[in-house]
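Okay, got some structures for you below.
All of the numbers you see were taken from the coordinates with simple rules; none came from a lab. Quick caveat, the model's predicted, so the values are computed rather than measured. Cβ atoms are built from the backbone, for glycine too; each structure is taken alone.
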Structure I
Amino acid sequence: MQTKPTSEHAWLQRLVGTWNYTSTCDAGPGQEPMVSKGTEVVRSIGELWVVGENTGTMPGGGAMTALLTIGFDPTKNRFVGTWIGSPMAYMFVYDGQLEADGKTLTLDCVGPSFADPTKQAEYQDIVEVVDENTRILRAQYRTPEGVWVPFMKAEFRRVK
């Protein structure tokens, strides 16, 4: 079976490259945001998939490595992928869509709740391609009342 690349696959190729990032993460009420820095190298697997390896620091300190995969499944008409990170024994599975603006990819997933790790919570990773050399990643979770709460923002600058 041979899948022909679509415009969604071409959109993913915009992420390919080496990126430095600085992220800020909410540390809780009355506390300064935690800052972390690192590098992400995103490569293409053919024309259909991208894989990103992130190395840096965790919010609050300590080393972290993470792997990201994203592709587009034309049979579902949805973006699909995964995220794993060295500090967690959980694989986040993405299901998402490109927004009407053509520059923002919203990836939905579920994972351990911040409030109670024995329960699941809904999350979104939102990737915005600002221009050829800049992208932003925002992460948010949904409260039991259905309100989306942002908790992390990372700004990526292309190195090469």
Structure II
Amino acid sequence: MILLLAVVLTAAWVSLLVAAPMLPGWAGAIVYGVGSLICHQIPERSFYLSGFQLPVCARCLGIYGGAAAGAAFVWIRLRSGENLFPMAAATRRWLAVVAAAPTLVTVALEAAGVWYPSNVARALAGLALGGILAFVVVSALATLHYGECVPPRPTAPKPPQRSI
């Protein structure tokens, strides 16, 4: 249930980000306000929809889109009964590094003034990072089994039934 909630919440957040320019004034303002808390919202680094800037930059949108896709991937794999981790732990760590590399490279080159990637390149780089982060977090959530950790509560014995 918690995995499905993660999928729904990430997908809903991405949907709100894309729909924000078309939402009623107060609802759009809330999404843009939350976006301002988590993103620089630089106009040149953002996508536009119907002439309106989205609430987060292209890289953030890619990260959130990747997170939604990664969460859905884990949920679907677990529902089908497939093993999420058929590879060794070292291979999983290497996969995380490889997935983060595009974002790290675009940020580093941009900061050095060597390359200014397009918004599409920023979003695609963020997509891989968001996907692997969601994969790790949602997979960790899938391993939580609180019922096994908590001892059952003692219950009072039932009183004997009286015959009439």
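Key figures
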| read-out | value |
| --- | --- |
| For -1000 (helix-only ellipticity at 222 nm (-39500 (n - 2.57) for each DSSP H run of 4 or more, over all residues; to 500), calculated) the corresponding structure among I, II | I |
| FRET efficiency 1/(1 + (r/R0)^6) of positions 62 and 102 (r between Cβ atoms, R0 = 41 Å, to 0.05) from the coordinates reads 0.65; which among I, II | I |
| Structure responsible for 4.1, with distance in nm of label points 7 Å out along Cα→Cβ at positions 6 and 118 calculated and labels I, II on offer | I |
| Ranking I, II by distance in nm of label points 7 Å out along Cα→Cβ at positions 30 and 54, the structure that comes out highest | I |
| Highest-scoring label, criterion being relative contact order in percent (Cα under 8 Å, 6 or more apart), among I, II | II |
| Parent structure of the calculated result 87, 47, 26, given that Cα extents along the principal axes in Å is the read-out and I, II the choices | II |
| Rg/Rh (Cα atoms, Kirkwood Rh), for residues 38-93 alone - highest-scoring structure of I, II | II |
| Per distance in nm of label points 7 Å out along Cα→Cβ at positions 110 and 142, the highest-valued of structures I, II | II |
